[in-house]
Structure 1
Amino acid sequence: KPVIITGSLIPFADVYNDARRNLIVSVLYAARFDIPEVCIFFNNQLLRGNRASKVDTFGLSAFASPNFPPLGTLGTDLSLRQDLLLSPPKRRFRVFTKFDENVAVLRLTPGFSDTVVRNLLQPPLRGIVLEMYGVGNAPARRQGLMDVLAEAVKRGVVIVVISQCSRGFVNLSTYANGLALRDHIGVVSGADMTPEAAATKLGYLLARGLANDEIRTLLHTNIRGELSPSQST
């Protein structure tokens, strides 16, 4: 069954609002089409939920999907990109309720302290999403940071790298420090996942009790359309 999440920027009680249209169109999409996904409908666009991010606090186009096209758009009628939909599930719907909360997201900024990163990576933390520069760059001359990350990985912390850029993907093989992060330290590329998707996926996988090697493999594996397989390097 389709799951379509919506909302509004302007309250339903106001004479002019976006709530009424968003609600009606969401119901129409759910009733008219067989969409085996969790979606967000906002301001004329139906987005894959795990590809969407909140991008505007006041604009009616509050959500965007920078690395994946909309599943549908509202014009004079409802349109749906059937070619983009996930394959229908072969088993009955199940909800996995366990989630490891010992996960953090850290955005690197100029002038950050290696000590702060080291403190954040201490137990009970089990996984972290690092938002790095461009295609996954870390400061090339910050050996202290590399040592901190290596120590954490040895303790069993799972580290996944995504880009600070909203559009594009991580490619750790582009530069020498990215290769060092991947091949010598053991961080994982998050490809083109959003921060929300990467953190949720990491918490989900950690809660399943899998070995870290399997978690790392699944992090750059497309499970539910959350990343582009061709970009998982």
Structure 2
Amino acid sequence: MNRKLTIQEWPLADRPYEKLEQLGAKALSDAELVAAVISSGMNGKTSVEIAMQLLAIDDNIGFLQMASLEELQKVSGIGRVKAIRIKASIELGNRVNNYVANQEREHLSSCHKAILYFENQLRFLPREEFHLALLNIKQELIRTVQVSTGNIKSIELDAREIFREAIRTNAAGVILAHNHPSGDPTPSERDIITTKKICELGKQLDVHVIDHIIVGRKESISLKAAGYI
């Protein structure tokens, strides 16, 4: 019977660590990136084989952000430490992306740009969150804040907090955004009513509510483009 080679016995060009050193992280496949994070194999499987088994659960790598530690550990070869490494690496990537976006003063001057921006932040969250983009007069991003976690009804109660943040940062306008963990971005009656109430309050405080983005699993909706704002 032929003995299975360990990663240390693979050609240098095929090993995830060495491949990253020589060609950069973008040259690695999804499985190789996960293998680099979990670091080692287990139970006769290499880290790449374990990573491939994990990624076979869903055809969208974004499920790793949604998966809980317990769900990750259901895969043979992934224990507590490996699951924590995966979740920590995803959160680190999210924070780096958010920091870079804020530093570069990203322009959110169209519904399309706003949708792309918030999809990156909210698409794979396991629970509903309400975020707020604070913009200057040129519709450049000042920063993004998470206002609340929960359904849209709880968000309505925090409406004044939304504008408190805008006034504190001298924002000329704001873009509201929340996700639908169900995957369907169709606005509910509560979504529409709450958005209109927040827009009215914004007029009173001289803060322009530019749009409200609802992020789903595969698509998103701009309430401005849909005619609700």
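FYI, it's all coordinate maths here, none of it is from the lab. What you are looking at is a predicted structure, and each value in this text was computed from that prediction instead of being measured. Cβ atoms are built from the backbone, for glycine too; each structure is taken alone.
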### Task
Taking mean count of other Cβ atoms within 10 Å over residues 64-71 as the quantity of interest, name the structure among 1, 2 where it is greatest.
1
### Task
State the single structure among 1, 2 that was used to calculate mean projected area of the Cα convex hull in nm², for residues 88-167 alone, giving 7.7.
1
## Note on the structure
The value -7000 for helix-only ellipticity at 222 nm (-39500 (n - 2.57) for each DSSP H run of 4 or more, over all residues; to 500), derived from one of 1, 2, belongs to structure 1
### Query
Comparing FRET efficiency 1/(1 + (r/R0)^6) of positions 16 and 48 (r between Cβ atoms, R0 = 25 Å, to 0.05) across 1, 2, which is largest?
2
### Task
Compare mean count of other Cβ atoms within 10 Å over residues 32-39 across structures 1, 2 and report the one with the greatest value.
2
### Query
The value 38 for percent of Cα pairs over 28 Å apart was derived from one model only; which of 1, 2 is it?
1
